[in-house]
Structure I
Amino acid sequence: MKKDFKSLVDTFRSSIKTWDYFVNWKKVLTNKDEIEISLNKLNYLLGKDDLKKEFKKLYISNSDIVKAFPVLLAVRENKLEIFDKDAKTSEFFDFSEKDVDFEKWYLFFESSGIIRLFQKNGIKNLVDYVMGVEVGLDSNGRKNRGGKLMEEIVESSIANFCKEKGFEYIAQARSKAIKNKWGVDVKINKSERSFDFAVYNPRSSRIKLFETNFYHGNGSKLKTVCGEFKSLYNELKDQNIDFIWITDGLGWHDTEKPLEEVYNHNDYVFNLSMMESGVLNSLKW
C-alpha cells in the first residue's frame, strides 16, 4: 500500500458529532428523577416571607430535602467541606446525614446563596431549574463523548469487517483478555494498558491492535501521543504484532510535523475516510 501523508491530512474531518454528543438526556432525566420528590417539597418554600420559619417547619417533617442542596449548587458531591477564611476552620456537611439540627442546614441554605432561589424574585419551579443544572453539568462530559464517538465509529467498521472475513475482535482489550480469548501473548511495558480494539484472524492466529482518537484542537497532548504510539509500534513489531493507529480531526493541522514522523515510521496510520474506503482489506492478515 502506497503511503501518502498529504492525502491523510487533506481528508481529516472537522467534526464527528452525532445527535448523542450534545446532551445525554437519559442521564439528565434520571438524575432529575432521583431527587424530584425532594425538589417538589422544597418548592413549598418558594416566595415565602419568613423563609427561616418555613424552612424549619418543612425540615422537621421532611429532613430528606437537604439531599437536593448539592445539585442546586451544580455540584455532584454528597459531602462538602466549607472553609471559613476568617475563622481559619472548616465545617463539614453530609447531605445523607439524619437528625441534624435545622440551624446547621439553614446556615448552609443561607450562606451558600441557595436562599436567593427561594426569595420572591427567585425562580418558579425547582424541578425545571435542576433540569437546566443537569444539562449544564452534562456538558462537561462532551470531551469524553467525543472520544467515545470515535471509538463507536471505528468499531462499526471493524465489526462489519470481521463479520465479512470471519475474524474476531474485542474492544478495550488488555493483554490478559487477549491471552485468555486467543492464547496470544502481548508483552508491553504498561501491563494494564488497554487497546481500543484487538482483531484476531483464527486461520493465521495473528492479531492486530488498534488505537483511535479524534482531535478538534491542537495542543501538547498531540505531540505526546505521537511519541507514545511510535514507541508502541516498535514494541509490538518486535513481537510480530501489527499496531494500527486510526486518528482524525483538524487539530492535527497545527501539529503535522510530529504526525508525519510517526506516519513515516509506523506501517499503519489511517483516518476515517481511509477506513470507510476499505483500507483494512489491503492489509496482510
Structure II
Amino acid sequence: MNNFLPGLYIVSTPIGNLEDITLRALNVLKNSDKILCEDTRRSLKLLNHYKIKNKLISYHKFNEKRSLKLIVNSILDGEKIALISDAGTPVLSDPGSLLLKECIKKNIKIFPIPGVSAITTATSVSGFNDKYFFYGFLPKKVKEIEKELNVLRDHNFCIVFFVPSIKINYYVKFFKKYFANREIFIAREMTKVHEEFYRKNLKNFDGFKSKIKGELTVIVSNIGKRNVLEVNNVNKKTLKLEIRKYLKRYSVRDVVNLISQKNGLSKKEIYDLCLKIKK
C-alpha cells in the first residue's frame, strides 16, 4: 500500500455479509502492526476469511482507558494501528472515542477508511425522508428515556436508534407515546441470511407477539407536511383557551413546558401560539 503512514486507521467492517468490505480496508488490515477490536472471536472470523494474520488486540469499553496510553505510545513510536468494531463503522456507539480524541490531542494522523454502516444501510431502504438524526442506544431507565424522547419529538426529521432485540417491545411503548402517528421502520439482521424489514404505523403497532432475535436498527420517520397539532388531533381553539388561562398565572416558558408535556406537542408551536396570544 502506497503512503502507508504511522497513525490511527478507523476501518469500517461488514455488518453481516463478509463480502461487504472494501479493498482498501483489507489492505489496511493486512499492513497494520496491530488491529484493535471489541471481540477477538468475532473479528477473527473476518480476518481468517481473508487470511489476515495480524495481531488482534482486545479493545472495548471496559479496558479502553487502561489501554489508551500504551496504544498512543505505539503510534508515536511509528506503528500503524487499525481500529475496528464488531460490525460497521467504529466509534459510532462503539468504543474508540477516547482514543480518537487523544490522537487528535497528540497531533497523531487519523485515517478514516469508509465502508459499511448500519445507520446509512437502514436509512437507504427505509423509504423515509433523507434528513436524519442518529441517536444510537437509548438509556435504560424510564425517566432518562422520557427526558431524551421529550426533546427528540420536537424535531421534524427521521431518528435512528440501535435497539437490542430483547428490548424492542419495551422501547416501542415509549415510541408510541412520544412519536404518535409517525411511521417506524425496523431492520433486523441486515445483509445476513435472515435479513428482515418491518414497516409499521406506531399508532397501530404494539410490538412483536413473539421474541425476535438479532441486531436491530430502528428508524422513526419525520412528521411530514402536517404540523404537530394536526398529527396529535388537538383542537386549536381549545388549546388557545387553555394557554390564555395559564398565561395569567405563569411565565411563557412555564406554559410552553406545561402544555407541551400535557398534550405531547412541539414546544416551538406552543411558544409561537403563546406569542400570538400575548400580542
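Read the figures in this text as sums done on the coordinates, not as results from a lab. In this text, all values refer to a predicted model and were calculated from it rather than measured experimentally. Cβ atoms are built from the backbone, for glycine too; each structure is taken alone.
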- [ ] Have a look at I, II and say which one yields 0.8 for distance in nm of label points 7 Å out along Cα→Cβ at positions 186 and 218, as calculated.
- [x] II
Task: Read-out distance in nm of label points 7 Å out along Cα→Cβ at positions 146 and 178, computed value 2.8, structure in I, II - done: I
- [ ] Could you tell me which structure in I, II was used to calculate mean count of other Cβ atoms within 10 Å over residues 10-17 as 21.8?
- [x] II
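If FRET efficiency 1/(1 + (r/R0)^6) of positions 122 and 162 (r between Cβ atoms, R0 = 35 Å, to 0.05) is computed to be 0.05, which of I, II is the source? Walk me through the numbers before you get to the answer.
Numbers: I: 0.05; II: 1.00.
Checking each candidate, the match is I.
Supply the structure label, taken from I, II, corresponding to distance in nm of label points 7 Å out along Cα→Cβ at positions 74 and 266 with the calculated value 3.7. Spell out each step's value before the answer.
Numbers: I: 3.7; II: 4.9.
Working through the options, I get structure I.
Ranked by volume of the Cα convex hull per residue in Å³, which of I, II sits at the highest value? Spell out each step's value before the answer.
Numbers: I: 201; II: 171.
Looking at the calculated values, the largest one is I.
So if we calculate distance in nm of label points 7 Å out along Cα→Cβ at positions 202 and 250 for every structure here (I, II), which label has the highest result? Walk me through the numbers on the way to the answer.
On the way: I: 4.5; II: 2.3.
Once distance in nm of label points 7 Å out along Cα→Cβ at positions 202 and 250 is tallied for I, II, the winner is I.
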Task: At a computed 0.70 (FRET efficiency 1/(1 + (r/R0)^6) of positions 26 and 170 (r between Cβ atoms, R0 = 30 Å, to 0.05)), which of I, II - done: I
